[in-house]
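Each structure below appears as structure tokens.
Please treat every number below as a calculation from the coordinates, not as lab data. On a predicted model such as this, the values are computed, not experimentally measured, just so you know. Cβ atoms are built from the backbone, for glycine too; each structure is taken alone.
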Structure P
Amino acid sequence: MAAKKSAPKSAAKAVKPAAATKAELPPKVQKAPRAAKPAATADVVVIGGGHNGLVAAAYLARAGIKTILVEARTELGGMALSGDIDGVRAPMLSHTVGRFRPRVARDLGLQGKVKLVEPEARNFAPHPTNGTAITLWRDAKRTAAELATRPNGEKTAAGYLKLDGRMRRVGAYFEKVLDGIPPDLDGGKSVAELLAGFAFRAPFTGLEEGDGREILRMLPMSASDLVNEYITDEHLAALISWRGSRYNASGPISPGTGATLLFDSITGDGADGGASGETVVAIGGPGALISAIADAARGFGAEIRTGAQVTAITERDGRVTGVALASGEEIIAPYVLSTLDPKSTLLNLLGVEATGPELRRRLRATRNTGVTAKLNILLDQLPAFPSAGSAAEQEVRLRGRITILSDILGIERAFDSSKYGEMSDVPVVEAMIPTLIDPSLTNDKRHLLSAVVQYAPVDLKGGWTADARKTLADRAVAVLESVAPGISGHIVARQLITPADLQSDWGATGGHAMHVNEGFDQFAQWRPLYGIGRYETPIDGLFLSGAGTHPGGGVTGAPGANAAEKLIRHLRRAAE
């Protein structure tokens with residue numbers, strides 16, 4: 001039920017049109033001035049039609065709150081958009097949806113609306129130089145059995161099982177944290193009160209002895225230090241540690257990447273991460289999930305507009321009054337929930353008089369340099385990966401993620417290039433072949449390879465010219481060629497999305513797929529900044545959501561759900 005509010009005043013005064021004179025119009029065609037189209041009104045305007053915006057709109061509408069969602073692009077989806085490459089549906093950015101929160105799916109009635117497939121093989125890692133490979137299976141014991149055949153295999157297998165067990169227990173703890181609003185650390189509360197307020201206390205009591213201490217120790221660690229305590233196999237250690245840096249301007253040796261790795265390993269309530277990570281594909285592509293959430297939002301009564309770019313969040317005397325669109329239209333609303341990246345929302349859509357110089361200074365200092373590109377490759381046949389075994393074995397092992405890297409220092413060398421404005425000579429490539437799981441994506445025998453390519457900085461020296469784009473795509477294909485000989489001869493088409501494209505076409509400041517770099521210093525109530533890390537901002541009526549807020553990026557829906565629930569509580573209190 002919407003809060004009872006007095007009608008908000010528009011931020012901009014209407015300009016009365018000048019009266020037409022007889023000199024301006026022939027006598028027979030003089031007409032009265034056309035009345036201005038009345039501004040639309042809502043209780044809440046949600047900015048951004050990605051999965052978090054749609055989730056937030058659905059929750060708000062379900063609560064009886066009049067909600068209008070506006071999306072600048074002509075298609076919904078944001079970072080989970082499905083596009084087209086030569087007639088084949090392709091995931092533009094995100095190619096897995098394994099971390100989407102089960103409780104969000106239940107709340108919005110999405111069960112049965114989208115078919116999700118989790119392959120047995122979660123991650124196949126062919127080594128780029130020595131012809132060996134590692135497969136991380138959904139069944140950790142099956143993984144350990146194969147690891148035992150490698151040099152020093154018994155020790156490696158035992159270490160993997162121990163690491164997987166600990167990551168699953170810790171992941172079960174973080175699964176609870178994902179669905180919570182970060183605690184308020186002000187007001188002199190005790191540590192016990194703070195932990196209880198963020199659902200920290202109860203999950204702590206369920207941990208095995210020593211795990212609670214380990215969580216506090218592991219969070220600020222680097223992913224490589226965390227993994228190397230259990231794993232001595234260099235290839236395996238790199239494969240697991242990589243997830244602490246994926247999509248981020250960091251390497252596995254960077255402090256705080258341990259926290260990112262642990263958050264990527266959540267377990268419980270349908271989630272099952274652990275040391276292997278999750279690999280779940282939506283039949284029809286990520287866009288199928290987007291369509292289901294949009295249908296749910298509309299079913300609850302939300303209005304969804306595409307091609308509606310917001311040029312300003314209007315406000316008066318520190319109070320939100322709505323949004324102004326590029327079309328010249330204004331939507332009047334006492335509340336705005338933005339799922340754009342925090343810098344776009346607070347630096348671009350609001351003036352300094354609204355945000356204040358100090359908040360703007362702190363926002364500019366947040367780390368959000370994008371280094372991740374996306375390469376879609378259309379192939380005329382399924383590529384052969386010799387280290388995956390026979391044709392029948394390849395059909396199984398290649399259904400999960402395909403991660404091509406050698407060791408931790410190799411990832412760090414790739415990262416080093418991006419620090420100086422250069423793309424990696426040998427980028428890290430994490431690919432999937434979604435057509436192996438979902439043949440409906442194409443109407444023939446062609447296959448799609450969807451690849452995350454890292455590291456390629458948004459501010460590339462010399463700019464992202466046509467030659468630079470070709471160079472990055474060629475380098476990624478060379479990495480694929482090292483483990484799938486002959487693949488380049490089967491390429492029908494390829495499509496590259498750079499961090500610069502994420503900035504210009506998707507509106508992500510800095511070209512960062514996660515809006516803000518993930519790490520121990522930019523999570524929970526510090527994501528994006530302390531003071532605005534609990535979804536509410538100093539501007540009365542403005543709430544933040546999206547990947548730049550807790551609990552971060554990935555297709556989870558948690559930021560959208562958490563922010564909507566925070567706003568719903570606020571509205572209910574205001575209505576009392």
Structure Q
Amino acid sequence: MPADWNEIRRLAASPERMQRKEALSQARVRLIEFLTDRGFAVQSGQVQDSLKRFFREGRHDARQLLDLMDAIGLRNRMEYEQANVPVDEVLRAVAAVETFIRGGSTPERSSDAAPAAPRPAIHGARHDPNRPQAHILTVNHQQVARGNDTGLLIRVTFNATGTWGFQKALIGAWFSIDGRPAFARGGLGRGGTPGEPLCVTSDFHPFRQKAYEDFELFLSHGLLPQLSSGSHTLGYVIRVMAGEQRGSGRRVSYHWSLVTAADERTLPITVSVTRTASVVQVKEEFVTRDGVTGLLIHVSLSVAGLQGRLVEAAAFFSLADGSLLPDTDGQYRSANGQVAVASTFTPAEEREAGRHVELFLPSAQLHLPFGRHQVRYEIFVGVQEPSGAWQTMNRSEPRQVGFTVTPVVRAEIGEIQEEEVVQEGARGLRIRATFTIHGMKDWPGMVAAYFFDGNGGVLRDLDGKFGSASGEASVGGAIKPAHDDALFEGFELFMPYAQLHLRSGTHALRYVVRIFEDDDPWRELAASPLRPFTVTWREDEAGGA
């Protein structure tokens with residue numbers, strides 16, 4: 001069971017290193033219990049990750065988060081690096097954890113417990129010439145423009161004393177927004193990776209009694225977290241950190257500890273969100289929806305300042321040479337009569353990134369003749385003004401895609417007649433079929449008859465002379481319609497009886513007529529009912545074998 005706070009403070013004030021380490025460990029246990037009880041369970045001992053999640057969802061002082069992370073860092077140094085952390089640092093770390101857990105109230109103290117050290121302006125309760133020291137003398141800030149950038153320029157006057165040796169040192173500003181810690185979006189130096197507290201830092205080179213006047217730190221406005229329109233309070237804390245070297249050669253690392261920190265400064269900032277809409281990404285694919293084949297366009301948008309407004313994303317189509325594709329039936333049409341497809345939405349948030357919009361255009365709505373075409377389209381994003389008029393906000397680069405327009409092909413089979421004949425010395429069955437084919441002008445196809453026994457079993461081709469690719473006994477003829485609606489009357493097919501490979505005797509057989517389009521693979525367009533016929537055959541009969 002964790003010790004109470006009186007015992008933890010007593011251990012923190014002990015001259016014995018192991019007792020001070022135990023104080024930090026006990027404070028860490030109490031902190032883990034506090035976070036777990038509030039739904040921020042610590043996974044794999046990563047207390048700092050849970051702390052950052054807790055601070056993102058609650059209103060807490062930004063400096064408090066930094067104090068707690070420093071406390072966890074001290075505990076880790078004593079636990080894993082056998083560091084001998086001074087009493088005043090341990091007392092300050094314990095006080096930070098206790099204050100946080102008690103909700104910001106002043107920690108209770110017993111008469112026999114050592115008082116927790118207040119946070120001094122100078123690191124350490126007494127001057128030790130062998131330890132890093134720093135004094136922050138003045139801090140000033142102003143909004144400035146640097147080239148094409150604007151931001152907050154902070155000037156700090158301070159001095160650094162003590163024996164720093166070959167250690168590193170930095171000074172930085174850690175930021176809050178409206179009293180809550182601001183978290184970085186990346187690229188801001190130490191601690192500036194995504195998910196870390198937002199800060200700007202700079203190294204300096206400490207020497208004994210070295211003074212720094214108007215040392216500059218610059219935060220670009222573009223690096224601040226996205227904020228809603230209106231007034232906000234930007235706060236920052238100036239901190240001086242010492243980095244103690246660990247390892248050598250390529251394995252050098254630095255362990256940072258706080259030297260001193262100034263009180264938090266704040267300044268008002270006003271955010272005005274500019275109305276913007278940008279096309280982030282466009283992709284297309286050919287799909288079939290409800291039996292209709294067409295082009296599906298995926299559009300990713302980023303919009304800002306358009307909440308509550310009707311926003312439209314539209315694709316406008318033209319030929320590869322830039323000439324507009326005119327709409328002919330009014331179904332997919334822009335105001336100027338161009339082929340177009342659009343979708344509207346109303347943003348609920350002031351900023352929406354990654355808004356996904358789908359645009360589907362049936363291939364038939366391009367109104368192109370049969371054949372291969374190159375089509376170009378552009379994505380336009382617009383917003384409807386209160387007057388009802390549409391204002392274009394942005395447009396994408398033109399994209400080109402290939403279309404193959406094929407007709408809707410179909411066929412109907414009419415009258416079929418069959419009779420036994422002798423053709424070129426071979427006795428067999430002559431079939432005359434009448435049929436109509438639509439939408440296959442100048443396109444190859446085939447008409448074929450397939451043969452079955454009286455029970456519907458497939459008759460097999462045994463010599464490869466009259467058979468299908470799958471080995472069925474059949475006979476076929478090529479067709480190539482000369483018109484979109486082509487009538488074929490009395491189209492003849494002849495099947496030698498010898499190619500049915502029958503045994504001697506009389507046989508009741510059947511056949512079916514099928515019409516195919518050459519479409520890799522062949523596509524069947526129509527088939528007749530099974531038609532019966534009778535064959536009397538002798539195996540020694542000559543002709544057609």
Structure R
Amino acid sequence: MFHFTIWTSGDRDALELIQRIHRAVQDGEVPQASLSAVVCDRVRGEDSEADVFLDWCDEQGLPMISVSSRELRRAFPEGWREELGTRFRRLLAPYPAALHLLVGYMLWVDDVTAAELPLLNLHPALPGGPIGTWQEVIRAIQPQRAGEHGATMQWIRPGRENRDRGAPVAFFRFPVTPEMSFDQIRAAGFQREPILLIETLKALARGHIHLGEGPALDLTKAVGAGLAPAQRAKDLGEIRSHSPLIAFFDLEGPLSPQDNAYEVMGLIPRGHELFAVISRYDDLLALAEKPGYEPGDTLALILPFLAAHQLTAEDVRRVSQRARLVEGARELVAQLQREGWGVYIISTSYAPHAHCIADELGVSCDHVACTPFPAEGYQARLDEAARDLIHRMEGQMLALSPEDDQAIQSLLDRFYWEELPATGWGDPLAAMQVMGGRRKAEAAQRFASECGVSLSDVVAVGDSITDAALLQAVEKAGGLALAFNANTYALPHATAAVASTTLQDLAALLQAWEEGGRSAVEAACAQQPDADWLAGRDLTPEIIERHRAARQAVRGRAAALG
């Protein structure tokens with residue numbers, strides 16, 4: 001009997017894949033094989049997809065080994081991988097296994113586990129091809145835009161430098177033409193990868209291949225035969241006839257409820273109160289259209305306060321690790337990626353936070369536009385005069401009411417544009433370029449151009465004043481600008497709006513867009529109680545109140561921030 005385990009983080013893609021493998025074993029397609037156990041680095045209650053995954057494994061009677069990598073990251077910041085590997089190896093001892101199949105698990109593997117256990121991982125490139133994530137691999141082959149692409153099952157050995165250079169065991173290839181976009185290349189590979197896994201298991205169970213012995217097995221024909229008939233019938237001409245599907249998401253609000261800058265300021269004594277004053281000042285400057293100022297430049301305005309208290313990018317990252325995802329965000333992003341959409345994040349957030357959330361969602365950093373955080377040592381710009389000024393200003397700001405617009409503007413106008421520039425810190429807006437306002441629209445245009453489409457072909461999802469220019473640009477171009485639990489700064493610029501506690505409620509509108517464009521979305525809104533078509537219509541108090549209530553339910557105290 002050929003015993004094997006599967007290691008995964010338990011997302012929807014992993015569930016579908018394991019269901020296919022389990023069915024192949026149960027039906028005898030993989031002969032004389034037994035799935036001994038399933039290893040997962042999530043525990044119940046961490047996210048909804050993992051809960052569904054764990055429930056399904058229980059229903060099938062599959063032995064489960066479940067340890068939270070998130071908890072270990074907090075408990076063992078420097079050695080969490082090693083601790084996770086130690087626990088998994090100990091818990092796996094009772095289960096026989098000739099092979100451990102990694103399904104989206106490579107990030108967590110430590111060297112001892114790689115040395116002691118036979119690990120097989122799917123790498124999204126042909127043998128000898130580029131290394132890195134599937135996004136990085138496609139970026140590496142795209143300049144040629146011709147030839148072939150594929151994926152390889154690799155035997156993993158110790159050493160991080162060997163992670164994507166393991167001994168090839170089996171692979172498939174498929175043709176790539178100059179006209180194929182990034183997302184079309186990914187979709188073609190994604191459809192074939194589950195078949196490669198099953199065909200590799202079959203070959204191992206039958207003894208046709210052995211880890212570390214002989215040449216890699218070319219399974220291109222077997223993988224092609226395993227595609228659904230409708231997919232096999234698609235020729236490249238049909239693939240080329242469709243424009244890429246592109247979705248741009250704001251991060252704070254639609255994808256995660258945390259206002260990261262607010263929480264980082266909370267590391268400063270009474271920092272939340274200081275942030276509320278600066279955030280209101282940001283709104284006032286944006287509404288007054290101060291030259292050179294964009295909504296979201298709050299992140300530049302708080303930077304001198306972070307510097308005065310010696311906060312760093314690591315502090316931003318540490319706060320980000322406490323962030324949760326909006327319900328349905330993981331599921332919707334995974335669904336869109338499965339269906340061939342290009343998913344992008346355009347966020348005002350500092351880069352350490354934006355990249356942390358993107359990693360949680362499986363979105364490549366190449367698909368993220370955000371605010372870079374200054375390099376280590378940026379605090380050196382603060383001379384003694386600036387430091388003294390900032391600490392005095394904190395006391396004066398704390399004496400203000402966050403509702404007293406006139407007092408806020410008078411005090412902070414003098415501080416930011418007269419007093420602070422006279423110190424070593426200089427112009428507060430010169431310290432960083434925040435990804436907000438018109439800069440978000442420019443980032444969307446840049447991403448769209450890279451994909452060979454215009455803003456009339458894309459979807460943008462936002463919720464606040466920093467998204468208004470992006471939503472306005474997409475709506476004006478004839479694309480789909482969606483407001484999700486939005487405030488009154490964003491709602492007037494949206495094509496349609498959804499007020500809900502789950503991002504999954506956007507799925508029907510996105511499907512309608514894919515199938516029939518704006519008219520289909522308008523029809524879908526009429527069928528969905530929490531959705532409203534806004535283009536060409538007045539914004540009613542009822543819509544505003546629904547969004548206020550949903551925003552409050554999802555974001556809590558962050559809901560009141562611009």
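Brief remarks follow.
- Structure from which -13500 was derived, helix-only ellipticity at 222 nm (-39500 (n - 2.57) for each DSSP H run of 4 or more, over all residues; to 500), options P, Q, R: R
- Structures P, Q, R were shown, and distance in nm of label points 7 Å out along Cα→Cβ at positions 96 and 456 at 6.5 was computed from R.
- Across the set P, Q, R, relative contact order in percent (Cα under 8 Å, 6 or more apart) reaches its highest value in structure P.
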